[in-house]
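For reference, the structures are reproduced in the following blocks.
None of the figures in this text is laboratory data; all of them are computed from the coordinates on show. Since this is a predicted model, take the numbers as computed values, not measurements. Cβ atoms are built from the backbone, for glycine too; each structure is taken alone.
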Structure 1
């Protein structure tokens, strides 16, 4: 059985995601191949609250070609590219059933990424670029270019690394090699004009208090099936689009009440002082990227310590968000092959709390992140305990 792993956020699920799923199935050449996605939960990789709850996004994906949806724990989902990629790849690997990994790329020569993934960034160039005020992604790209000794045109290498998803792609490949996963990798060119950022830009211009306005903003961008899932949940008042303004206001109050933020994850290199001085105003800066700032704020809100991120390098469990009939069969096989505990309902975690303190710490961080999300999307506190895995036919 071929099982295609896809790492995603579906924030929200759009036509580009559907294309990636269908193209991955085509490339594998097995009409019975199972698609297993590992996706972000309440917070996404850039540090923001997800547009809709994870169970809604999982259902959107399951009705659009995905067979099994798993959740990436908060500590890896809301993290820099290298940690995000390592956590997601490890989770797929530990299922014991994934055979292929598919992801989207923007560059014109995807195979060049395989070559660049072998290059260790020049540390001196990296440090110099960072001290010169460049963001980490820009500095890292410059350090890779400096260390590259291959035959590809330097301009093509530079252009490849400037593409939005290239660093993420490099980290996926590196993680696969480091873990010796044996995954067959499929790099799929993204469709132009379709990105989650562009979709969210349209959504942000809508009147989020009116379902009809949300529908008008997303019609033709999201597949009809996935859009109907989101609109139906909004109509039933299962959630509201997260109130980012109130979230940032509360974050500002927490910053003022916290004497020393240096112990919080990602608050290094003077970021704690920058946030303290600017949290109530403009956070745009050349030195600190907005994703890094938002990840630090999310860590502050959840109480995630820098020491925890430094010490915990591994995913501790496999959380099932949903599945269809084909996925149900895959999960049955996974139950015999998985090299991590499988959690379908939140209560499942309680059974292993006493014997696995690392799992307990990671899962409790997830519970807190979900409660924070519920607060700003008008969901019932503790909903994590009440929502079972999504099941579709």
Structure 2
């Protein structure tokens, strides 16, 4: 099956299924000498793991990473890094009654159309369980861009259903605001607008009780990104970021900056005005007064924060009966028994950060390879 690798110089290749022994990622392109241990991978894997609260699937996985290659004496060697994350709580029997039925909203039918065969255990290769490998790779990408130029990637939930968060300065949001409420308790919905977060929790719990699901939107902000990353035409930074986010399960739309709101504006309203800004070392830097362009112009980073949003559909697997057909085309009904998120957004956040960081690490290495004198 092709299509299991992503990136150019910072390149990841993943393997594994939802109900197989585990998921593996091989990362090529990490420079030698970067301090790295399994402890660096655990925080984001814990943010992604199932069973965090009633708002997520109750599948219990520790998601403990095992670095198999590419690290020696606490530092990367410059060779391929291999990471294994074992599956420990598979319940394949939950899916035995749907092996010949097509789940609405899933890739069951399209997998059969493409390969003539599918792994029906929780979705197999198309399951979001595969993203454990990406999140592990993304943690390395985050550490690389932080080490190289102080880059940071942070995401949060900005909408669930009709409930929308209000964040005036997204580039100032902190990880603590995303992960914790003011009283120090976990912010399970990962929305830094706490009033909106409370309403989101109520909405998710309501649809969970109705044996239904709900979609939403994730905001992604990359800060301290230098100007000049990306190439024109086919290798635009925005194009690679869009592909990265669209490659994640359940993503239905991606926009940056003003996004679709630009359709209602005139050029004079949409343009960002360039201004000089004095840096800490006394040098003059170029910035813009506003950031409607989302940190990218002509597909190349401008030095302003990169602002992205990804729309994520409601979970397709529902316990309530839905009409469908069998592989033979016979009409029937289906009720998915497995353990599933009533809303994908809270666990989608580290996935979005990972793919964004992987693209930025890749384009940073590509810039270094051909940087001007």
**OP:** Looking at mean count of other Cβ atoms within 10 Å over residues 69-76, point out which structure of 1, 2 has the largest value.
**Re:** 1
Original post:
Here FRET efficiency 1/(1 + (r/R0)^6) of positions 221 and 301 (r between Cβ atoms, R0 = 35 Å, to 0.05) was calculated and came to 1.00; which of the structures 1, 2 was it taken from?
Top reply: 2
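Among the shown structures 1, 2, from which was the value 17.3 of Kirkwood radius over Cα pairs in Å, for residues 173-276 alone calculated? Spell out each step's value before the answer.
Working: 1: 18.1; 2: 17.3.
Clearly, the read-out refers to 2.
Name the one structure among 1, 2 that helix-only ellipticity at 222 nm (-39500 (n - 2.57) for each DSSP H run of 4 or more, over all residues; to 500) of -8000 was derived from. Walk me through the numbers on the way to the answer.
On the way: 1: -15000; 2: -8000.
Label of the originating structure: 2.
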Original post:
Where is mean count of other Cβ atoms within 10 Å over residues 157-164 largest, in which of 1, 2?
Top reply: 2
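Ranked by distance in nm of label points 7 Å out along Cα→Cβ at positions 181 and 325, which of 1, 2 sits at the highest value?
Working: 1: 2.9; 2: 4.7.
Top value of distance in nm of label points 7 Å out along Cα→Cβ at positions 181 and 325, among 1, 2, belongs to structure 2.
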Original post:
Given that distance in nm of label points 7 Å out along Cα→Cβ at positions 29 and 293, derived from a single structure, equals 2.4, which label among 1, 2 identifies that structure?
Top reply: 2
